[in-house]
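So, here come the structures, one by one.
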Structure 1
Amino acid sequence: MMAVDVREVLADPAQGGAYFVDARETAALAAAARALDFMVTQIDLGGVRGKDDMLARFAAALEFPAWFGRNLDALADCLGDLSWMRAEGYVLLLEHGDAWRQADDENFATLLDILNEAAAEWGDRGVPFWALMPLPQDQLDKLAF
């Protein structure tokens with residue numbers, strides 16, 4: 001069996017998107033992204049109480065500009081811009097988001113849509129964009145179809 005070079009995968013803009021990953025692989029994924037000169041940003045979603053709280057965490061972690069409108073459309077706009085954080089690619093590590101996913105699946109699903117749309121937009125420009133949600137192996141197994 002051939003080993004996969006994670007840097008090669010991360011560098012491919014066509015493969016970017018929002019993915020659940022094994023939490024044990026987070027450090028290796030972040031190191032590979034940094035080796036590619038990607039911006040790696042952790043966004044802690046632990047204890048998120050709702051959409052407004054989630055938006056505030058994204059705004060703080062990604063240093064959104066003053067024009068950020070604190071709504072889902074503005075989140076999509078900022079994620080599609082990131083001109084204040086220029087990089088060869090982007091990796092967002094969405095930590096501790098599973099409790100919020102289980103409590104507010106509708107808004108979590110909307111967030112995933114926004115992240116995947118941002119990845120597609122960046123991919124069209126030839127820039128990799130990844131949103132990785134580390135989960136313990138047992139939680140990943142529950143998500144498998």
Structure 2
Amino acid sequence: MNQALLNVHSYLAYAALILLVLASINAIVGLTSKKFFKDKDLRLSLFTLIICHIQLLVGLIVYFVSEKGFQAFGIEGAMKNPALRLTMLEHPLINIIALALITIGWSKHKKEESNNGKFKKIAIFYTLGLLLILLRLPWSSWLN
């Protein structure tokens with residue numbers, strides 16, 4: 001079961017990253033070209049938010065059942081091992097912060113009246129979330 005959950009978490013990560021890139025680029029293009037914030041922009045941003053939240057839930061389940069997560073050697077052992085520290089502490093913590101930023105961007109864009117403001121909120125917060133996620137991905141184990 002652990003391997004199945006880990007596979008779901010990995011494949012869903014591809015979808016979340018692709019959607020985050022698309023939503024960020026869409027918002028930046030909309031902001032710079034001063035387009036109207038249309039239904040397709042709303043749907044892309046919302047679908048990205050939903051997939052990222054599902055990814056977080058699956059990731060938390062993986063974290064609590066995996067031997068590389070919560071059940072690892074203990075905090076002292078994890079801090080001395082960079083790979084274990086990444087999967088046990090840095091990856092989950094930074095991704096929770098990234099998802100909080102994405103959620104804040106979604107919430108702030110809803111309160112905006114101007115099209116430019118909507119694109120700006122999505123562009124800033126979704127891109128910051130994307131950058132944080134990319135910084136703390138366990139690339140060595142993910143790309144194997």
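No lab work stands behind these numbers, since they all come straight from the coordinates. These numbers come from a predicted model, not from an experiment. Cβ atoms are built from the backbone, for glycine too; each structure is taken alone.
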Computing distance in nm of label points 7 Å out along Cα→Cβ at positions 39 and 87 for each of 1, 2, the value 4.5 comes from structure 2
Candidates 1, 2; distance in nm of label points 7 Å out along Cα→Cβ at positions 31 and 127 computed = 2.7; producing structure is 1
Computing distance in nm of label points 7 Å out along Cα→Cβ at positions 7 and 103 for each of 1, 2, the value 3.0 comes from structure 2
The value 32 for relative contact order in percent (Cα under 8 Å, 6 or more apart), derived from one of 1, 2, belongs to structure 2
For volume of the Cα convex hull per residue in Å³, structure among 1, 2 ranking highest is 1
Calculated from one of 1, 2, helix-only ellipticity at 222 nm (-39500 (n - 2.57) for each DSSP H run of 4 or more, over all residues; to 500) reads -13500, and the structure in question is 1
